[in-house]
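Undergrad: Each structure below is given as structure tokens.
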Structure 1
């Protein structure tokens, strides 16, 4: 298939202009799941597609995230699934109803890979890894006519709304019938999500919310001994509860990891949005750990009140409360010595150990980001209202969701939706220009 763009030389620069046939050409900027899904739908819809990415290869963040097992989506009711998108559920619901968890699994099956439902409803490909799926997908896209332009960093707009790219051969100017921006957020910059696109959109008057860490860890002022001895160790099972300044209570059961700087892991990521917002507003947040989720407070009081005889306090805690190892050390890290002598105070600490969080970890360490292009700037097809023919998708929009398949499913869904929007835009434009 002939490329959408034909190179000519103008004023010492490479100028890319639409070819003279009547097949509409679309530029996709960003080679993550949203960008590639958009490219696939566009190709099936008869458009010619050129995809640009700043990195030497596409899908780097996707591949790294899937090394330990690619959690594609979740197996749960769609209403339950949608509830994980918080204040942006309204905007994302129609997209996810059109291309949701079941559709994503069918798409993976069509690509040649079966899936299975693991623990807690998580859905994985049978081989678990991301790389085979990604390679098969990119190969299929190339065979369908996708033109890839790697090491091309988008630098905003030039004259006549041309797209400016910095390439190994110098600056390249590109014109197209429509463009999809799928440039990602601002986490894991080494893999391509740098947020460098923000000034270019702001120059066009587009409202962009500041990027913030999402699915992130937090800093804790551990003692030197605790930090050096237990960094990298998991705490499980526990229930983390957090009450924000508005009185809203958040609770989640699971496990987390002690780090040199504080805490991280799936359980913490699931609550990271309200904790982050509390720290942003009040400069601190306190979570509470229930170290014995399957025991009631009263049962702990009763058992800890029993005489321990010649047993050490550590043995008494283990025998009567099931507290040992890292959980016991956590208690000693935060509970005053005298409280260990009072069964009521000790039981209360076990069921609600306060851990002060002093800061959110940096943006670049986060799994994903909140903030980005405001949905209010977009129409129902994800086109920027003030820039006809310019569309946005993926993590560069202002939304967030927990890990566990919710992030990835929404990115695929937005890629599908934005491509359908582009095809509708091109069809309407062609109709209006018809003699």
Structure 2
């Protein structure tokens, strides 16, 4: 359980690394020549332009919208936020952004990807335009009326009183942070983790809005986090299997080129998979593949899992002998054979929580047993090409099937 949670949290590593690197780079900005210091102030525009170009090129509407609101905040900060902290904190533009932008990022995380210039993408741009006009009317023309509510202090603590961000925005931002964090950990997508990192960068920039270096650096960091999330998301599209979420055959071919002189390859096949599809339908077949991939992800011995194609999977054990890999493969085979797969009936809700509630309420559930056959081959001296080792493992897999399935052959 703990290992699984650590793996899930790893999706946040890249945004966290960018934020930490930015914080440690702040003291060195003042040491730069004036021309380069000026370059720091335009960095958010440059990074955002690059990110928007990539988002349009790869049809990623959610990152495009996030970059749009972030750069609008930076432009508005440069144009309208200056002077003492007290003056900035009572600025209507500042209050509008610090209150509404976290909500926008949470909404972007919740939305499905629909592209940039599709009908849905254009409607989202219209929504942001209407929101901007509404905020302009409310926070500019009626700011005195709403100021007691948006700038209200609920808790009197020295730490909170010293922050530039008002407590109302802190509360709203914290709720948005928790919401995006849950989505990022559950869905394991780079865009969701990028939204979370950008939200943190935004709040740091807001709290130090009167410090030119910190404000510009973290606005650039937020744009960079979103930009890299587009690249990582595109990489996943090319190198990850869409159904199971594990690396695809293309990723396997890349990994085979750098295995070294000693490694073990295991080819796995779901037994009687066609029967599952013919008997229960393709939805159940997808359930089987997802379950097998999920169990494979927990294989020990340093194994790397891939979907080879159809119901076939591959596990690579770099630097391991066949004898080292066999105990872990046997444990995997046993785990899958002992697992009772609850079949999703046509009447069962697709929502997982509703389905669990239905079972707790006494609904009859159908279960199926799934087994796998495994073929293993080893390369010890680097004399065989990876394709030859794969072929040998595939032949061993067919021997396992011919001998009755649900077993390992080498």
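Undergrad: Quick check for you: by mean count of other Cβ atoms within 10 Å over residues 336-343, which of 1, 2 is greatest?
TA: Of structures 1, 2, the maximum of mean count of other Cβ atoms within 10 Å over residues 336-343 occurs in 2.
Undergrad: Looking at relative contact order in percent (Cα under 8 Å, 6 or more apart), point out which structure of 1, 2 has the largest value.
TA: Of structures 1, 2, the maximum of relative contact order in percent (Cα under 8 Å, 6 or more apart) occurs in 1.
Undergrad: With distance in nm of label points 7 Å out along Cα→Cβ at positions 160 and 288 coming out at 5.7, pick the structure among 1, 2 it was computed from.
TA: Comparing all candidates, it corresponds to 2.
Undergrad: Out of 1, 2, which has the highest value for distance in nm of label points 7 Å out along Cα→Cβ at positions 96 and 400?
TA: Going through 1, 2 one by one, distance in nm of label points 7 Å out along Cα→Cβ at positions 96 and 400 is largest in 2.
Undergrad: Out of 1, 2, which one gives -10000 for helix-only ellipticity at 222 nm (-39500 (n - 2.57) for each DSSP H run of 4 or more, over all residues; to 500) as computed from the coordinates?
TA: 1
Undergrad: If semi-axes √(5λ) of the Cα gyration tensor in Å comes out at 50, 21, 19 when worked out from the coordinates, which of 1, 2 was used?
TA: Derived from the structure labelled 1.
Since every read-out is calculated from the coordinates, none of them should be taken as a lab result. Note that the coordinates shown come from a computational prediction; the quantities given were computed from them, not determined experimentally. Cβ atoms are built from the backbone, for glycine too; each structure is taken alone.
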